[in-house]
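What follows draws every value from the coordinates through simple rules; no lab data is involved. Computed from a predicted model, the values in this text were never measured in an experiment. Cβ atoms are built from the backbone, for glycine too; each structure is taken alone.
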Structure I
Amino acid sequence: MSATLLIIDMQKAGKDPVLGQRGQPDAEVNAAKLLACWRERGDPVVHIRHDDMNPQSPYAPDKPGHAFMPEVAPLPHEEVIEKRTTNAFVGTDLMQALEAHGCAQLVVCGVHLEHCVGTTARMAGNLGFMVFLAADATASLEQTDRNGNKWSADDVHALTLSVLDGDYVKITDTETLMALADAPLH
């Protein structure tokens, strides 16, 4: 069975400086490679769009940042699921969409790993999906911890990948996923 590609919150707001320093500058380029591969094969693609209800958020529906990044924008026939929380399964019809595709495996990418991508990937794993996370097609933001220590986006990314790997998802990369395009994922 083929995997469904789930692209999470790849909107212009994901690069807004108000959110902090972002790492992984090639995340969109790699997500676009995955998207092109899935489109070429005719495999299911689901785009997740964050509709933040905070009017000050760059993800608010009336802000320019709400738009998808052009390199990963959905085609008219591709499914778009709108969400208002960090978990794409909560308050949406994502589960029904995946069931309609007969999906048992997901390839996940997007922004931001420590927020919506990680939350959705964990939930997918808990729901019984085999989840593959394309680490190089996913971006993180710098964070300041409760003790006031600042962590770079690269450190946040590396730590979050380590936390997710194994129990929730299998961490991989774009090239590996594309090389496996015609083989079942395990």
Structure II
Amino acid sequence: MTDPHVADHEQGVAAARPATGLLSRVNAIVARAGMYLSVSGLLLIVTVVFYQVFGRYVLNSSPTWTENLALVLILYVTLIGAAVGVRDAGHIGMDSLLVMLPDHAREKIELIIHVLVAAFGVAMAYNGWILGASVGTVKIPNLGLPEVVRYVPLIASGVLIVSFSIEHIIALLRGEEVVPSWN
């Protein structure tokens, strides 16, 4: 026997129509590009680390730049991937608690959650900007790139999280559902 709250929630989700506004269309394209960028970055990390291991154990001359490049790439992959996860509802949630609530209470809590996530995105972007500006003249050893490249994904991820959260808020207010980018 199924819980009536769970059945109501599943019915409500099935009945929600996909979000079709301009923001949703733009965010879907941006999220898909972010997924492709993250996957490409992951493949590049594997290549760089493979080259480092090859250099160390086969050539007996470990390249000095590979570790720093891999660390920078990890920042891009994880932060952009996390932002896409916010749009596609891949972030940690409390769905098990939310499905037990009546629809009106669940929707209010979901709105609060998206507002808090947006506030977190603002904090990420703002603090990334401040931190990046503070190290703008410093170079990453062995790469020659400015240290600020480590903070670009923090800023970009924060901006994307805000945009994706706004999309979710608008969709909730309209009774729509944000369709994940991989569909």
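Annotations for the structure displayed:
- Structure from which 1.6 was derived, distance in nm of label points 7 Å out along Cα→Cβ at positions 142 and 158, options I, II: I
- Each of I, II could give distance in nm of label points 7 Å out along Cα→Cβ at positions 46 and 62, but the derived value 2.3 comes from II.
- For 32 (percent of Cα pairs over 24 Å apart, calculated) the corresponding structure among I, II: I
- At a computed 2.8 (distance in nm of label points 7 Å out along Cα→Cβ at positions 150 and 174), which of I, II: I
- Structures I, II, by relative contact order in percent (Cα under 8 Å, 6 or more apart): label with the highest value: II
- When helix-only ellipticity at 222 nm (-39500 (n - 2.57) for each DSSP H run of 4 or more, over all residues; to 500) is computed across structures I, II, the figure -7500 traces back to I.
- Structures compared: I, II; top value of mean count of other Cβ atoms within 10 Å over residues 118-125, i.e. the largest, recorded for I.
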